[in-house]
Structure 1
Amino acid sequence: MPAQVEVATRTLVESLVRDDLTVDAAELYAVAGALGMTDQQVRLCVRRLVADGAFVQEGRGRRAVLRATAGTRHAIEPDVEFVRLMYAQDRGEAPWDGVWHLVAFAVPEAQRAVRDALRATVVHLGGAPLQGGLYVAANAWEDLVADAADRLGAAAHVTFLTSTDLNAGGVTDPVALAARLWPLDELAAGHRRLADVASERLERLRDPDAPGLAIAVELAAEFTRAMDPDPLLPPELLPRPWPGARARAVVAECWTLLLTRRDTTAPRLFRRYAEVLEELTRRSG
C-alpha cells in the first residue's frame with residue numbers, strides 16, 4: 001500500500017504556481033480531487049489566500065486564475081541555493097573545511113518579537129543552540145543571518161565568529177559534536193520516509209496514466225517536510241550511509257521523469273530544481 005502523504009491545501013496551491021506565477025483554477029480543483037480534497041476545502045483556502053493578499057483572483061470558479069502578489073513571489077520561490085548545496089554535498093563537490101560558523105545575539109526584552117523572529121530564522125537556516133543566544137552551523141551562513149537581522153532591525157545586536165576548535169561541554173570531535181547538537185535520528189527518519197514515498201511515486205510516474213501533477217504535489221510536500229529541518233551538515237559530519245543522499249537521488253529521478261511527461265506541465269519549483277541538477281551535471285562533466 002503506498003505511503004499516504006499529508007498535503008495542506010495551501011501547499012497544493014503554492015505547488016501549482018506556474019512560470020508566469022499564476023495558478024489555473026481548473027487544474028487546481030482537478031489535482032485537489034485526485035488528492036482526496038473537496039471543492040469546499042479548495043474554495044475556503046483560495047478565499048483565505050485572497051483575503052490575506054497572497055493571491056489575486058481573476059474570474060470565478062474553475063475558470064478563475066490566481067495570480068501571486070508581489071509579497072508572495074519571494075515566499076514561494078524555491079530555495080535554489082539550498083538545493084544546489086545539498087546535491088553538491090551528495091556528489092562530494094562541497095567538502096567541509098573544518099570551520100564552525102557561530103552567531104550570537106542579545107536582543108533587548110522590549111523587542112521580544114524581533115528576538116523570536118531572529119531565533120526562528122537562525123534555526124531555520126540550520127543553527128543549533130550552544131547556550132543562550134549562541135548558535136552554530138557547519139556551513140557559511142553569515143550573509144543570510146546578517147540579511148535577516150538587518151531586515152528585522154536587529155543588526156546592532158548580532159555578533160559573528162568562526163572556530164576550528166569548538167568545544168561544547170567537553171566534546172571536541174566534529175562528528176560527535178554534530179550528533180550532540182542536531183537530532184540526527186529524527187532527520188534520518190524523515191529522509192527514509194521521503195525515500196520510500198519517492199520510490200513508490202517514481203514507479204507510478206512510469207505509468208503514463210498516473211496523475212502526474214498530483215504526484216508532483218505529494219513529492220513537494222514530503223520533500224519540504226524532510227528538508228525544512230535539515231541543517232545540511234557536510235557528509236564528513238554525518239553517519240554513513242546517510243539516508244538523505246538516497247532520498248534526494250530518488251526525488252531527482254522523479255523530477256526528471258515529471259519534466260518528460262507530455263500530460264504534465266511541471267510546477268515551477270520542480271523546473272527550478274531540475275535546472276540546478278542540470279547545472280551541477282554540466283559542471284562535473
Structure 2
Amino acid sequence: MSSCFKSAIFILFVLSVQLQNLQAKSAVPSGAVRPYALVAGGSKGIGFAIAEALAKRHYNLILIARHEAGLKQAKAQLEKNYAVRVEIIAKDLSFESSATEIATWCKEKKIALKMLCNVAGFGGTNDYLKLPLDSLRYMARLNLESTMALSLTLLPLLESNAPSYILNVASMAGFAPIPEKNMYAATKSAVLSFSYSLRYQLKKKHISVSCLCPGPVFTKPSIETDTKEKLGWFGVQMAVPVARVGEIAVERTLKKRMIIVPGTLANISSGVIRFLPQRWTTAIYAGLGG
C-alpha cells in the first residue's frame with residue numbers, strides 16, 4: 001500500500017471522527033447553555049421513558065401532566081439519577097387554554113427549548129360505541145388537539161433554538177383502522193398524517209419532526225392482558241420494554257428519522273400493515289376482536 005494512499009485513508013478517518021464529534025455536540029448539549037426538552041405526558045409510561053433517555057443525554061426537562069404527585073415523583077427520580085434540572089407543570093392538556101399557558105410560561109422563563117415531545121394520550125380497550133361522548137371528545141382533544149396546539153404555540157421557541165426537534169407519539173394503531181379501537185386508531189392516524197406534513201412545513205426552519213409508532217408496550221397490566229387475548233404469543237413477542245422504547249425514540253429523533261417503530265417484529269408487522277389495503281387490515285383486526 002503506497003504512502004499517499006495510507007495518508008488519504010488517515011485524513012478521511014480524522015475527518016470522519018471530527019464530523020461524529022460535531023454531530024454528538026449538536027445532539028448532546030452540555031454546559032451553562034444546556035437547552036431543554038419538554039415532554040407532554042412525561043410523568044409515567046412512554047413519556048417518562050423518553051424523559052429519562054433525554055436526561056441521559058444531559059437535556060434539562062419540562063414535564064407536563066395532570067397530576068402533581070406523579071410529576072413530583074418523576075422529578076425527584078430524574079434529578080437524583082442524572083445531573084439535570086427538571087421543571088414540572090401540572091396541567092390538563094385537553095383544556096383549550098393549556099398550550100398557550102405553557103408557551104407563555106416557557107417564554108417568561110426564557111426556556112431554551114430544543115425538543116418538544118408530544119406524548120400525552122388517552123386510549124384503552126373501551127372505545128367508540130362503548131364510551132360516553134365526553135370521553136370520546138376528551139380522547140380527540142388530548143391525542144390530537146394538544147399535539148397540534150403545543151407544536152404551534154412552542155414553534156417560536158423551537159425556531160429560535162434551531163436545529164431543533166419535535167417528537168409526536170402515535171401508535172401502530174395509526175397505520176390502519178381498528179374497529180374495537182375506532183377513535184383511538186383514528187386519532188393516532190391523524191397524528192401520523194399531521195407529523196408527515198409538519199415535517200415538510202418546518203424543514204426550512206431546521207426543525208426535524210419525527211413520529212413514534214410503537215406496537216404493544218406493557219405500561220399497564222390491562223394492556224398486557226388485552227394484547228395476550230387478541231394477539232397471543234405473537235403480541236407478547238412483538239412487545240418492547242418501555243425503557244427501550246424511550247431510548248429508541250430519542251436516539252432516532254436526534255438522527256432525524258421520520259417514522260420510528262421500536263422492535264424488529266413490530267417494524268416488520270407495521271410494514272405489512274401499511275402495504276395491505278385498509279379494508280383488508282380492518283377486517284383482520286375485526287376478526288381478532290380488535
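Read-outs: derived from the displayed coordinates by stated rules, not from any lab. Quick caveat: nothing in here was measured; it's all calculated off a predicted structure.
One of 1, 2 was used to calculate Rg/Rh (Cα atoms, Kirkwood Rh), for residues 192-255 alone, giving 1.13; which? Of the structures listed, the value fits 2.
When volume of the Cα convex hull per residue in Å³, for residues 96-215 alone is calculated for each of structures 1, 2, structure 1 gives the greatest result. Can you say which of 1, 2 returns 24 when relative contact order in percent (Cα under 8 Å, 6 or more apart) is computed? Derived from 1, not from the others.
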